[in-house]
Each structure stands twice: as C-alpha cells, then as structure tokens.
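Just so it is clear, none of the values below were taken in a lab; they were calculated from the coordinates. From a predicted model like this one, the values you see are computed outputs, not experimental measurements. Cβ atoms are built from the backbone, for glycine too; each structure is taken alone.
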Structure P
Amino acid sequence: MKKCHSCGKLKSLEEFHANKNSKDGKSGDCKGCAIQRTKKWASEHPDRVKEQNKEFYLRDKEKYKERARLWALANPEKSQAIKNSWYQRKKKTKEYREKRKEQNRALYHADIEFSRAQVREEQAKRRQSTLDTGEIWSISKGWINYN
C-alpha cells in the first residue's frame, strides 16, 4: 500500500507507474492522478502536443503507417467511412480544388515529357479499347456502337 501525493488516498502498488529513480520503484502519484495531470497539461499546451506528436510520427513513420494499414484491414467498414467522410469534406472546398489544380500543374511542368508520354499512353489505350469493342464514347449520347 502506498499513499498518492496528489489525491492522498492509500492505494495498492499496482495503481502506481514504475519509477526506477524512487526508493520503492513506483512514482509518487497514482495512475489516475498522473493521467489527469497529463490531460490537463495537454489541454493547456495543444501546440506543444501537436509538435511532439509530429516528431514521434516522423521518427517512426513506417511503424505508424504499418499500424494504420493493419487497422484498416481489420476494420474495413470504419476505414471506408473515414475515407468517405474525408473525401466529402475535401472535395467540396474550393481551396482544396485550387490547391490540387496548382499541384497538378506543378507536377506536369516539372517533367513535361513524362506527362505527355502518360497522356499518349492513355489515348492509345482508349483507341485500342474502341477498336476492340466497336464502341465509342460520346459526351451527349454515351456509348455508341459504330459497327
């Protein structure tokens, strides 16, 4: 049994975090009080919390991506709902559309020959599809069979 420094209650040693620097090997505050103190600090310093989280993520980026991938595989419905809500929020904002337009322009001009090659490749696929199926797409009439 140990008395918590914050709440003053007597609690079992399992209710205290480990602290190898203290005499008994446990921290002075119980787990509940430590969690409350941490939450209070985080609410008072949101910018520092965001900065720390970003540092943690950048340091172990692959680990976080793998964890997210595994979660998405284990929870396909929730994952799809999150993707859909993100997409719905983003696609409606004019700023997002303008930002994507600028990014696409920058990518196109960064390697214009590669971009032109991609366009030629897509056009060739479409032409071949038209020759294979005998159908052509018209904006006003939809798929038209020209044979």
Structure Q
Amino acid sequence: MSAHNTRPFTGRKHTDATKATLSARAKARWATPEGRAKMTGREVSPETRRKIGNANRGRRHTDETKRKISAAGKGRIVSEETRRKLGEASKGRRLGIPHTEETKRILSEKMKGRSFSEETRRKISEGVKAARRRKKDDLAALKAQE
C-alpha cells in the first residue's frame, strides 16, 4: 500500500464468499463476552464518566435537537417493568405535596430582606397569572367533560 492511499478497498466489493467468512467471524466474536465488549465499545472508568459528565453539564440542546428527541420517543411502547422503575425513581420527590409548617417558616426566613428588580417582579407576576389561567382553563375543561 502506498503512503497516499489510506483506503485501499474503496471502490471495490467483497465477494459473496468473503462476506460469508466475515459474517461467520463476526458472529463467533459476538458469542464471547470479550468479543462482544470489543464490538460494542469500551468500558469507561467512573472517573472518566465523571469527567465526561462535567464537560457536558450545563450544555443545552438546540430546538432542532429537541424536536428530534421528541419525534424519536413518540409512539414508543414502554413496558410495565420500565413504568414501575420510573415510578420508583420518582417516589422520593415531593410532587404535589405541601411543605410542612416548619419548612415554610425556614423558607420564609431565607427570603426575607431579598429584593427583586422591576423586570424580575414583572416576570414573576406574568408567570403566576399564566399559571392561574391554565388552572382555570383546566378546571373548565374538566367541568365540560362531566
């Protein structure tokens, strides 16, 4: 092979016999755990995983990527086992559970003396109003269904 030709097989085709040989070798390699590991990638140490995670932290998907992710998940059938696991994973979260009086007091103390800019106050106000409108619309839709 010459120095300038780094892809010597480009433009050529494997014979059927060669394809059968390559297929048989790949299947034999896939049958062993070591061979499977070589074919699917490599094991990454916990430290490397942490470094990769830190490098990607805070990174945001573009709108186009979000649409693609959404489209890929549409129509996907989730097994009962997966649904159970998702339920278990969210068990510790306080979704819809009111804070205790003690927690409310602590949060109140932390917020005292804090001031917001006019723009921030306007945004908070708009968000609260929008949430109230959504809640009102949801209740109206429920009553319409009855």
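Here are some notes:
- Each of P, Q could give FRET efficiency 1/(1 + (r/R0)^6) of positions 45 and 101 (r between Cβ atoms, R0 = 30 Å, to 0.05), but the derived value 0.25 comes from P.
- Computed 1.16 for Rg/Rh (Cα atoms, Kirkwood Rh), for residues 53-116 alone - originating structure among P, Q: Q
- Mean count of other Cβ atoms within 10 Å over residues 5-12 - highest-scoring structure of P, Q: P
- Which entry (P, Q) yields the derived value 7.6 for mean count of other Cβ atoms within 10 Å over residues 109-116: Q
- Parent structure of the calculated result 28.7, 90, given that Rg and Dmax of the Cα atoms in Å is the read-out and P, Q the choices: P
- Structures P, Q, by mean projected area of the Cα convex hull in nm², for residues 21-84 alone: label with the highest value: Q
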